Structure I
């Protein structure tokens, strides 16, 4: 499937014009959002662990940010 062919698939699946416009502006299909969000959380988690491991943030700050991330 080409880069933008998912837009035709969205129309076939009954998505509204607004939903298709949102997909056009973001470049991602609605069924891809969960995967993208998971990848973003994973990257944030790795960055947070790196900050902890290098001593850039305190243990308390790490715990605080971890709680915010997973709540």
Structure II
């Protein structure tokens, strides 16, 4: 049996309260990964440099205002 199928079987056999604890943990880990990716993108943009623009100008350029 493949590792993925073994994991799926193990998850399906969890009691409901443990299943939801796992879901919460996985959601927290996903958020951590997304936050780290956001920081990395922001740092890369800072290194890239460029002209500073005001928040109002940025919103206007994106069509938000």
Structure III
């Protein structure tokens, strides 16, 4: 498997994790105000996975242009 294929696979996995994180954040919002204490933790996890996904997408795009 090439580095490009491995990066594409990583992006797909991160997209799934990001979708799950987004759903968790939305579910938390629907449970407010009862679950207000969890906002910071869930939001940070969501931000982190989206930041990682953004970096991986940028790296994949760069790899594709250098191909």
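With helix-only ellipticity at 222 nm (-39500 (n - 2.57) for each DSSP H run of 4 or more, over all residues; to 500) coming out at -30000, pick the structure among I, II, III it was computed from.
It must be structure III, since only it matches.
log10 I(q)/I(0) by the Debye sum over Cα atoms at q = 0.14, 0.18, 0.22, 0.23 Å⁻¹ computed as -0.50, -0.67, -0.84, -0.89: which structure among I, II, III?
Attributed to the structure labelled III.
Here, each number is a calculation from the coordinates, and none is a lab measurement. Only a predicted model underlies this, so the values are computations on that prediction, with no experimental measurement involved.
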